Every structure is written in structure tokens, then in C-alpha cells.
Structure P
């Protein structure tokens with residue numbers, strides 16, 4: 001199969017890019033590994049309500065205006081994404097699992113479990129959710145360990161002692177939930193958390209991560225360079241002593257975690273809220289990574305292979321930058337490649 005543009009992933013960034021391509025009448029295909037619309041939002045924990053999530057940004061051309069913000073985000077956002085796909089006539093093929101992208105100069109060859117596509121340009125929007133990151137620490141813990149990606153609600157932690165590891169918003173949200181039912185909790189982070197009364201400056205955070213990817217360094221996350229918003233729930237948790245942070249432990253022990261001074265915390269569960277890494281394994285055949293460990297970028301374009309655009313990577317690995325990156329990638333592709341027009345698609349009437 002041949003097309004001018006392949007978009008891999010139908011989350012926020014992928015749909016933003018696809019809508020730009022569709023408006024221009026481009027010949028493209030969207031391949032998504034999920035069973036239905038919603039991207040990573042399909043897998044958020046059931047207790048995360050829309051009004052408790054980070055701001056969910058509108059997709060281009062269709063406001064996000066849910067009737068009930070107390071419903072789970074894992075239900076509401078996929079419904080919104082499905083509406084968006086229908087509204088703009090975006091035909092997303094799913095589930096399609098991409099096995100590898102190869103150089104077939106002057107084209108790219110995208111091999112999947114449902115066939116092979118040859119394309120002039122690739123917009124990769126696979127995000128991070130499928131690659132949860134758990135750091136390695138010495139020692140052995142006999143209790144349960146899980147990542148935020150596996151969290152399904154506080155009930156399973158009732159009457160247990162829980163260590164929550166991580167300094168981001170997810171760690172704080174889950175710690176507050178778990179503390180209400182647990183026998184005890186401990187919060188450990190690598191750096192002292194910084195709380196703010198005002199929402200963080202998203203543009204400044206994105207710019208800091210963008211500097212790293214321009215230099216070819218591993219991007220880190222947007223969240224890692226932002227503070228924690230002191231919401232009423234956070235303020236109440238601080239007053240109750242739930243958010244008393246401890247420095248990062250040195251090792252795991254059979255009964256919990258331990259610090260260099262010999263202090264230990266006995267635990268039944270260690271919950272790692274330690275983020276994700278970019279899901280880019282299918283791009284490995286293109287050898288895009290540089291000596292700095294990252295992929296050098298110029299906007300959304302990969303410096304080592306200008307046919308490839310990454311959205312949902314580095315500065316766009318959150319809803320802060322996903323829309324902007326998706327639209328920018330579509331403009332770049334449309335402006336620099338001899339795209340062959342396809343039958344026009346657009347908003348339904």
C-alpha cells in the first residue's frame with residue numbers, strides 16, 4: 001500500500017496532525033494500536049475524574065465541553081476523541097501494531113501486523129503510555145510493586161502500608177486517594193517538591209524541554225520542569241500531614257525500603273509514579289538517536305531524517321504541546337513534500 005503520509009497514533013497529537021492533513025485533502029493513513037478511540041486516556045485509572053485531570057485541551061475545531069465533569073476521564077475523553085474522528089471524517093485503522101519503520105529511499109517502509117505501507121513522510125505520535133518507567137534500585141522487596149499505569153483505584157490498598165515514589169502530579173493525586181484508606185503512607189521523591197498557588201507557565205516548561213531535544217539530549221518530561229499546583233485537596237492533604245516528603249531511599253529491603261542512615265519504612269506496596277519513556281522502538285531501524293542519547297529535533301522534524309516528524313515527544317509529550325506539534329507537523333509535511341491530493345474530507349454537515 002502506498003500513501004503520501006503515515007500517521008502512527010491517534011491520541012491528541014496524532015488527531016491534531018490528521019485533521020490538518022485532512023483539511024488540505026492530503027493522501028494519508030492513520031494507524032492506531034488501540035482497540036478504540038482515546039489514546040492513552042483509555043487507560044487512566046477509574047478514579048481520575050475530568051475535573052481532577054490536567055487541563056484537557058480542545059482538539060482543533062471541536063471544543064471539549066463535557067456535560068458532566070465528575071465522570072471518569074477514561075470514559076469522557078475517548079468519547080470526545082470518537083466524536084472528533086466522526087466530525088472530521090478521520091478514518092483511523094485500528095488496532096494496527098507497527099513492527100518497524102525502514103529506509104526505502106526515497107521513501108519509508110512501515111511494516112505492521114496488518115500489512116506494509118510505503119510513504120513519503122511519517123508523523124509519529126505514539127506517545128509514552130506503553131512504556132512506563134521504573135528505576136532500578138538495589139535490594140529485594142517481597143511485597144507488591146506496581147507502576148501508576150497499573151493503578152486501578154485506592155480500594156486495593158485498604159489497610160496496607162504504601163510507599164509512593166515520584167514528585168509529579170500523578171504521585172500527589174494517588175497518594176491523597178490512597179492515604180484515605182491505607183494503614184500508612186510514605187512519599188519519597190528525588191528532589192524536594194515545589195508547590196505553587198498559581199498554575200505553572202506551560203510555555204516556559206515546553207521551551208525548556210525543547211532546548212534539550214534541539215541539542216540531541218534525552219528530553220525528560222514537561223512535568224519534570226513544572227511545579228505542583230496547590231489545589232484545595234493538596235492544601236488539605238498538607239495540613240493533614242499526608243504530603244510530608246522524604247528523600248529518595250537507597251535500597252529495597254524485604255519488608256520495605258531503607259535509607260543510607262539505616263532508617264527503614266515497613267511497607268506492603270511500593271507504587272512507582274516515576275513517569276514514562278517515549279515509545280519509539282519501531283523507529284530503531286532508522287538509527288535516529290545521536291550520541292547524546294536523544295533524537296535531535298528541529299521543531300517536529302528529526303534532524304537525522306527529515307522525512308520523520310515526532311509529535312508527542314519531548315516538548316509535545318503532554319496536552320500542553322500536543323495540539324501545536326500535531327498542527328505544525330502537518331504544515332511541515334504539506335509544505336515540503338509533493339503531496340498527492342486525495343478525495344477531500346472535512347467536517348460533517
Structure Q
């Protein structure tokens with residue numbers, strides 16, 4: 001099949017509440033599936049909500065929020081992700097969901113692609129958290145820049161400002177992505193800063209559709225007045241960086257056309273589009289930056305997809321040497337050659 005109905009979420013998480021947001025995730029999956037969607041996309045760090053406090057408080061004043069955020073961040077193999085996987089299976093739908101992934105003592109801005117059988121096709125982490133995010137989250141590596149085969153085509157996902165990283169995008173395009181999930185936080189928390197407001201970030205998402213000749217689903221959080229009081233100012237008012245609403249979910253075609261109607265930036269909802277993957281052929285016929293429109297004799301990307309671990313365990317002297325060991329030796333040789 002080349003035609004599919006896809007959906008992008010515009011909603012408010014239950015801030016700093018892993019159980020409440022997981023419940024809401026399941027309800028939204030069921031709603032999208034009931035409307036015939038084969039794919040539903042959720043925003044960045046949807047569970048347990050984007051950490052607004054990083055931009056509102058000094059480091060010392062963030063401590064109480066950091067503790068709550070850790071406590072409400074799911075593990076990939078934990079019960080909350082298991083519920084989402086079960087919802088995908090029961091509703092026969094592909095789910096792309098953003099979470100604050102807890103792994104031992106560290107957090108990562110992760111995305112999961114879950115297939116209609118409830119299997120995790122891709123577990124990725126944001127390659128480089130943006131600005132203040134780096135005080136809370138760790139980094140991914142080259143293995144997190146990946147596109148996978150799914151029931152709706154070649155499917156990939158990135159978080160937030162990864163969509164303004166030219167080389168990261170090019171590495172994705174080179175994997176012949178057909179459907180892309182662009183997961184964003186709430187555009188209404190720093191809307192007074194031009195480069196962090198809705199208009200340029202929507203434009204960056206549309207540019208991804210143009211450069212990649214792919215369908216792009218923009219999923220975004222919103223923040224209500226009550227939600228803004230979860231991160232209160234000294235007098236108990238809403239977080240001082242809150243400028244209202246901010247979610248503007250939409251779906252772009254590979255020719256950059258807008259395939260969905262407008263949503264009010266303060267209203268929760270789901271946008272739907274019926275996509276035909278055959279439209280990608282025409283778009284790529286005009287410009288294919290990783291194909292006929294490339295100039296590798298002039299410019300090329302070096303893309304290291306090797307997973308990077310902080311600890312490498314050497315093989316014991318008497319341990320049999322297998323295929324995995326051979327690959328590890330090859331990877332280490334490449335890494336050593338690169339560092340010389």
C-alpha cells in the first residue's frame with residue numbers, strides 16, 4: 001500500500017505526572033485509531049511534559065522540579081511504555097511517542113517508534129539537547145540517527161532543534177525517509193524570543209519536507225493557564241516565560257503543501273491527512289539532495305553510526321572469538337584511525 005491516514009497530536013500533557021500522561025496517551029491513541037489513522041505522532045518529551053522549569057529558574061531553584069521530573073520519567077522497559085505498546089497493538093496502529101527516558105541515573109530526550117504489533121522498531125535519543133536542556137539530559141550518538149521500515153513506509157523522527165542541524169537532517173535524508181515525525185515542545189513558553197517562536201520553527205519543519213521530499217508530521221504540546229501554574233512564579237502565578245498556547249500541529253506533503261486545516265494554538269486536537277507515498281517520486285524528480293541533485297565530488301557527509309558506550313569490556317584471553325567480537329574490533333579500529 002502507498003496510501004495511509006496519519007495523525008499528529010496537539011495536546012497538553014499532565015505536567016510532571018507519568019501516570020496521568022500515560023492514561024492520556026492511551027486515550028489519544030484510541031481516538032486516532034478510531035478515525036482510521038495508521039500512524040499517530042506525539043510531541044517531544046510528551047511524558048511527563050517538556051521541562052519548562054529549565055528556562056524559568058536558576059539552577060538551585062530547579063532542584064525540586066528536577067527531582068519530580070526524574071521520578072516521573074519512564075524507562076523504556078517499564079510499565080508505562082508497556083501500556084503504550086499494548087495500546088498500539090490493540091488498536092493496530094504505529095505510534096511515535098516522545099519521552100524523558102530514565103536510564104539508571106541519567107535522562108535522555110528519547111523517541112520510540114512502536115509498530116502495530118506493539119514492538120519497538122526504533123528507540124532513539126536526541127543527539128544534542130538544546131541550550132538549557134543540557135543541564136538535565138544526556139546526549140545520543142550516531143546510532144540514534146536512523147530511519148526504519150514500517151507499515152506506513154520508511155519512517156523516521158527527530159526532536160525540536162534537530163530540525164535546524166543541516167548535517168543531521170542530511171544523514172536522515174540519505175536513508176530515503178518517506179514519512180517523518182517532527183516532535184516539538186510547547187511553542188508558547190518562549191514565544192517572545194523570535195527564533196524560539198512558532199513561525200520560524202514551523203518554517204524549519206516545512207523546510208524538512210522540501211529538502212527530504214517526504215511527508216512531515218508536526219506534533220506539538222500546548223500549555224494552559226492552569227498548566228503554567230505547575231511551574232509557578234514566586235507569587236504563585238504562571239511561569240514567567242509562558243506566553244500562551246503554542247501548539248500548532250500540522251502535516252506537510254513532500255512538495256511542502258499543507259495537508260491539514262488550522263488548529264487554534266490554545267486548543268487540544270488531532271490533525272489527520274490521507275497521504276500517498278507515490279507523491280514522493282515527483283518531488284524527488286525535481287530535487288533529490290542525496291541523489292541526482294547531490295555533488296559528492298565537492299561536498300560529502302561523514303556519518304558515524306557506531307554506538308558509543310562509556311565502557312568497553314575487553315575479550316578474555318580464553319574466550320572464543322565470534323562475529324560480534326570481530327565487528328567490535330573493526331569498530332575500534334575505525335575509531336582509532338579517526339582519532340589519529
Structure R
């Protein structure tokens with residue numbers, strides 16, 4: 001069997017230029033949108049390139065330019081279904097702007113310093129850090145030094161722009177809904193207690209409870225945004241006989257709903273979450289939640305990375321939407 005086609009090295013731009021009698025720079029300009037080259041020459045080069053099966057080497061091209069058009073995306077919690085959904089929208093928005101993405105998964109237990117070196121090895125033009133609580137301010141400064149940078153779903157770094165949903169508004173709207181549904185004794189399940197976003201939601205949540213004369217029965221946390229943490233936390237709270245439970249994220253709430261179904265004390269306990277991941281709408285859960293404006297977050301981030309000049313280090317807080325489903329059904333007894 002002839003394997004020559006599968007093992008043949010790709011044609012270089014120098015080889016194509018020699019075959020069709022033009023300069024190598026002309027080949028390069030023909031494949032660069034907006035470059036200075038005569039229209040008929042560009043069309044001839046592109047036609048000959050198709051005939052010879054030539055494709056430009058994107059990586060080699062990047063090495064000759066000051067820009068790579070690559071955005072590094074740093075994330076550390078891929079177990080939370082909200083983040084893959086956010087990354088999908090973000091990469092799509094970046095591609096529409098002519099940018100490509102390189103994902104760095106900063107995994108728990110790994111040597112973070114070595115991973116930071118790897119991030120610097122790839123000469124990315126900009127960096128997006130998604131919620132990574134594993135990275136302190138010093139590490140963030142190292143990653144973003146000399147590059148445009150945006151934090152997603154993370155606050156508290158005064159030198160880097162941050163884009164997130166309006167977490168305080170979301171928490172207050174969820175409390176208002178629980179009040180209207182007749183729930184008065186509310187339990188709270190936190191995720192990572194060191195998370196700035198989590199603390200912001202908690203502060204708005206407890207403030208609104210107090211304003212409406214509702215009672216916080218107790219807050220519990222297993223220091224994770226996971227289904228298992230939600231399950232265990234819901235069972236922990238049942239001893240306090242809550243009317244409803246506010247979960248800081250949807251994945252926690254889904255675990256909580258399933259746990260409540262295993263215990264007679266969980267019957268009639270309302271549940272709300274935060275994020276509106278796809279599973280929240282599944283009929284088996286029908287979770288009331290606050291929908292994060294994922295598309296708007298992705299578009300705002302892309303705009304900040306592509307606009308001329310330095311990015312203003314401020315908080316861009318975008319409104320989401322309250323989504324009411326069956327999990328927070330009104331109480332039949334005990335309503336005021």
C-alpha cells in the first residue's frame with residue numbers, strides 16, 4: 001500500500017512561492033486579511049495554493065509576529081457544570097472576534113508554580129481567569145503581567161477588570177420569591193467560603209432576609225461546589241426544620257434536591273439555586289434559580305480584550321434573570 005500521501009511533509013510557503021514564481025512575502029500577504037497586496041495577485045496565489053494543497057502554518061506565522069491572537073483561559077473547577085457552559089460561550093465570542101483560546105486547567109493538588117511557568121511559555125496575548133480561588137493576588141499578577149486580563153466570576157483584585165453577573169441582585173430576588181411563596185425559615189448552603197462571589201451572595205441574601213423579617217436557620221458548607229457537597233449539606237440542615245434552602249449554586253441544589261427526597265423531613269422543603277445550568281430545567285429537578293447572563297458575560301469580556309488601549313480595572317456587573325420553577329412551590333401550610 002502506498003503511504004506516500006499520508007507521510008509527505010506539508011508544503012512550505014517558500015516552496016509554494018518557488019513553484020508559482022512569487023516571493024515568500026507575497027504568499028504570506030495573500031493569506032493575511034487586510035494586508036497590502038494586489039487583488040489579482042492574491043487571487044492567483046490562493047488559486048495555486050488550492051491546486052497544490054498548500055495550507056499556511058498558523059503557529060509559524062505567529063512566531064514572526066508580535067501578536068499570537070491567542071487568549072489563555074485559566075480555570076480550576078471544571079467539575080461545576082456552570083464553567084464548561086461559560087467557557088463554551090466565551091470561546092465562541094472570542095472566535096467571532098478572530099481570537100483563539102488556549103485552556104489552562106489549574107488542578108487542585110498540582111504544583112501551581114509549575115503551571116504558572118507553563119502559562120508564560122505560551123506567548124498568549126491576553127488572559128481570562130475564571131473564578132480560580134486557588135490563585136492568590138501575587139499569582140494573578142504574575143499571570144497577567146504585560147497582558148490584557150479579565151477575571152470572570154471573581155472579584156476582589158483592584159488591578160484587573162472583573163466581569164460577573166449582579167450577584168447581589170440575584171440573591172435578593174431569590175429571597176423575595178421565597179417570601180412571596182410563604183417560606184420564612186431559610187437554610188443556606190455555601191460553596192467555597194473563601195470565594196468573594198460566594199460572600200457577596202451571602203451578604204445580600206442575609207440582608208434581604210432581615211429586611212423581610214425572615215429567619216436564617218443555619219449556614220453549612222463542605223467547601224466545594226459539587227453534587228456531593230449539596231447532598232450532605234441538605235441533610236445537615238434538616239435538623240433545623242427549614243421551610244426552604246438557598247443553595248449558592250445549581251450543582252449544590254441538585255444534590256440537595258435528591259438528598260431531601262431520601263428523608264421524610266425533606267418533604268415540602270423549597271429549594272432555590274444560582275446559575276441556571278442546563279440540568280436545572282430537567283423535569284426531575286425543575287429548579288428555581290437565578291440565570292447568569294452567560295452570553296453577555298462572554299461578549300463583554302471579548303470587548304474588553306479587543307478594545308484599543310488598556311482595560312479599565314473595574315467591576316462590570318451584569319443583570320441576570322430570576323427563573324421560577326417547581327422546586328420552590330408555595331407552602332400550603334404555615335404561610336403568612
When distance in nm of label points 7 Å out along Cα→Cβ at positions 84 and 100 is computed for each of P, Q, R, the largest belongs to:
P
Out of P, Q, R, which one gives 0.8 for distance in nm of label points 7 Å out along Cα→Cβ at positions 44 and 76 as computed from the coordinates?
P
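Bear in mind these aren't lab numbers, they're just calculated from the coordinates by the rules spelled out. For clarity, every value in this text was computed on a predicted model and none was experimentally measured. Cβ atoms are built from the backbone, for glycine too; each structure is taken alone.
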